[in-house]
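Peer 1: The structures considered in this document are given below.
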Structure 1
Amino acid sequence: MPTELGPETIFLLVAIVIGIIVLAILFTFVPIGLWISAIAAGVKIGIFTLIGMRLRRVIPGRVVNPLIKAHKAGINVATNQLESHYLAGGNVDRVVNALIAAQRANIELTFERAAAIDLAGRDVLEAVQMSVNPKVIETPFIAGVAMDGIEVKAKARITVRANIDRLVGGAGEDTVIARVGEGVVSTIGSSENHKKVLENPDMISRTVLTKGLDSGTAFEILSIDIADVDIGKNIGAHLQTDQAEADKKIAQAKAEERRAMAVANEQEMKARVEEMRAKVVEAEAEVPLAMAEALKSGKLGVMDYYSLKNIDADTDMRDSIGKMTKPKDGNNNKQQ
């Protein structure tokens, strides 16, 4: 028969199960391994501090591991500083790495400034590395027109170094490229001819570099080098051609306007001629009426009337004879 378990045995088994559950919860909630690693690294941090991080929804590994790294590098940072930066949405590990890199490069960088740069959205570690190893920014081809109308295209390489003091609120690479492009265009435009630019391309870099283009930016410009210079279009000739074409169109428009005015004047004169002819016909129509009235009133005699008719018939006869002899004269002249 199987032996029955006594009350003491059952209580012991229940206690063991409860102990295992408590230890599992404890090791899950409390990062014992992380606490041991911190103690072994010489970082003084209490177990209740780690529990408090859990309660504040802070991942302890995101704070303790950078804290151990900073302690080993000899950087004095507090747990509260790292925790507050994590709660603000910053990257604690990147900030600590930037502090270590700045210390190795003898660059003065405090935790507050590094945290501010990181919260501003800039890569503080990359900024420190750029302070040690300057970055080269290459611009696209920048076109400018010299005084002789020839287009000159230049490509520049800008060597910049991060200015940590102006990383927060300073302008970025796009502003630097735009300012350099403006300087290149103005330098080319102030040249008397394009040959001077081709002979001395360093004239562009020297002129642009003296303008202090890095003012208000997050960078310090170390040098500006012209990588390539090329000749573009003859802008002056194109402008003159366009101006000549525009003048031609204006002249054509004015000529068309004058022609239209001449046609309108011609039509107006024709209308006036027709109007005068109508008045002549109207006046001629009144002649018979006037003669009838003269005969009726006795102011014109019958003999006078016949004399007028004879003169009129004689005139018509002369006109007919003249029309008949005119073509014959023309033919005789041709024969001669």
Structure 2
Amino acid sequence: MSKKVFLDLTHPFSAETPRWPYFDKPLIDSKHSMAKGGVLTQYIGCTMHTGTHCDAPRHVMEKEFDGKRARYTHEMPVDAYTGDAVCLEINIEKWGLITDVHLEDACRRADIKPEELEGMVVCLNTGMHRQFDDSKDYYHYSCGTGVEAGKWFVKHKVKCVAMDMQALDHPLHTAMGNNGMTRMNLLGASGRPITEEYIEQFGEEAYAEFDKELYIKIHGQKAYDEKFGDLEAIGQWGTWEPCHKQLLGHGIVGVENLGGDLDKVSGKRFRFYCFPIRWYMGDGSMARCVAEIDEDDINDVPDRTYYYCGVLPKR
């Protein structure tokens, strides 16, 4: 057996780290300096869901599916985000909605059966981590998961899901689209709302997956209840971050913005390590994600090199 090596699956953190559209900019300041005090001490202030980070159930829910109060970070097991893992490479178009079809195709290519995923950490490599930047391409037009993927993870009893995208849900399932209390419906590259752009590209029926009122109008209340009813039954808005809620509401924690050398473990099995801060009553935490893998199993791809905002400079 070859020796075990550790690979970083984390985007670098700095004051310029790309962040979700309405999050505050990280503030980093020096409280002491070498020249004045002989030590370097830095202050950091930012939302804990910045860069590569963990989500706890309390981040998006008051109650979990078992009727109990949603758990905070400190209430999750210390190894909730750590364990035997597989990285599934997802083949999907830009802005596509990841479903069970994509996940099962990725399992076949990784030579793992879905029933083998029980108790494992599942990492998704969609290629979005290579676009990590303060850009519409990374945030507005990312592919992403939804209610079907969430139910698939629950069905197969995975332990944790870690994704290389901006969130555990497709951007149109979030407040970037027409969901959530803020309902930003951000402007896309055309200068029009991204919801309008999506309908123009994929059609109204495809967009209905992200819009409760439109889904009911097109498919009827019964069809909506069949797909989103379990979320509505616990007081959740069905089309607002349904994958987040399917996972976290069933005690399956999530990691967002995986990066680093993720391509080196794509399609591979390995040991995944991720530990949030032991934050009392926390809703999540920035974290360092690392893969431990046999040296001979690593994919032969270049080391990830980061530049400004995490991407190669334009030429």
Structure 3
Amino acid sequence: MSLAVQIRQHGGPEVLELADLPVGEPGPGQVRIRHHAIGLNFIDVYHRTGLYPLSMPATIGMEGAGVVEAVGEGVTHLRVGDRAAYAANPPGSYCEARVMPAMGVCKLPDAISFETGAAMMLKGLTAQYLLKKTRPVEGLERGDFVLFHAAAGGVGLIACQWAKALGLQLIGTAGSDAKCQLALDNGAAYAINYASEDFAARVKEITGGKGVKVVYDSVGKDTWDKSLDCLRPFGLMASFGNASGPVPPFAPGSLGAKGSLYVTRQTLFTHISTREATQAMADDLFAVVASGQVKIHIDQRYALADVQQAHRDLEARKTTGSTILTLP
């Protein structure tokens, strides 16, 4: 049996319930992993509320790190006793132990702690595919401006550091002066408090009226329209989340009027749909963290039993950096 967080219906944080659930043995292509730490992400809120619906009853959570306890037939990249970490489907990381597909589970280098592994896989792999794979048609070169919303969040702080290492000038937005300073401290070239400033006007000022080549936006509804106004001709609007709600329908013709813009909606799970792609992205992430160019900030820790409060704080935007759930 494993202590796990289960939901029986979609709703607010109160639907998150602790339960003892059976774990079982791994089948072909599966492993059983015993968690040492669990990552908390905004996609967990989407699963809980039903924005991304799940069949009930359901366990949630997409990220964790621990030790492999058992390996199913056909699994060759992991062995019993391996330290491991993952960001992977299906949901279910909010637990002490689970059986899951081995494809998305990666060996965790000895130099990286379980807590760091649990805090960085989903957010770090997201930053990796955004900066390395989700690029404007004209490409990205050293010195180019990019706009990154929610720059003081878990993905944002990793992206600030990684963008600096790549020579990009990242303009970060956040909802308070303290969060803006956090983004600057982590490599953002500029930071804009979108609670008190018109971020589109400020971006135009910073870029000498030209705009940015790409906007990376996990906020959604509240930032969409002005983000399009921040782009230079042929720029890319890269949406990868809906923290403020889904983006409403818009007229494709507006993209032409604003400079023949490109729009894409990205999700990590397309990028990590094969073992080879997952490992290559993870290796890139492990290398940049091990080098010290990117540091993973774990700014909040909650016991698994306090998961309801963790979700309340995340939705209230009280958190910065990465958040993990800890086990007894």
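Peer 1: I have 30 for relative contact order in percent (Cα under 8 Å, 6 or more apart), calculated from one of the structures 1, 2, 3. Which structure is it?
Peer 2: Source structure: 2.
Peer 1: Can I ask one more? If you work out FRET efficiency 1/(1 + (r/R0)^6) of positions 92 and 236 (r between Cβ atoms, R0 = 35 Å, to 0.05) for 1, 2, 3, which one comes out largest?
Peer 2: Between 1, 2, 3, the highest calculated value is found for 2.
Peer 1: On to the next question. Taking distance in nm of label points 7 Å out along Cα→Cβ at positions 36 and 212 for each of 1, 2, 3, which is largest?
Peer 2: 1
Peer 1: When Rg/Rh (Cα atoms, Kirkwood Rh), for residues 76-195 alone is calculated for each of the structures 1, 2, 3, which structure yields the highest value?
Peer 2: Comparing 1, 2, 3, the top value of Rg/Rh (Cα atoms, Kirkwood Rh), for residues 76-195 alone belongs to 1.
Peer 1: If helix-only ellipticity at 222 nm (-39500 (n - 2.57) for each DSSP H run of 4 or more, over all residues; to 500) computes to -22500, which of 1, 2, 3 did it come from?
Peer 2: Structure 1 accounts for this read-out.
Peer 1: Quick check on the output: 3.4 is distance in nm of label points 7 Å out along Cα→Cβ at positions 84 and 156, derived from one of 1, 2, 3. Which one produced it?
Peer 2: Derived from the structure labelled 3.
Computed from the coordinates by the stated procedures, all read-outs in this text should not be read as laboratory data. Since we're looking at a predicted model, the values are computed, not measured. Cβ atoms are built from the backbone, for glycine too; each structure is taken alone.
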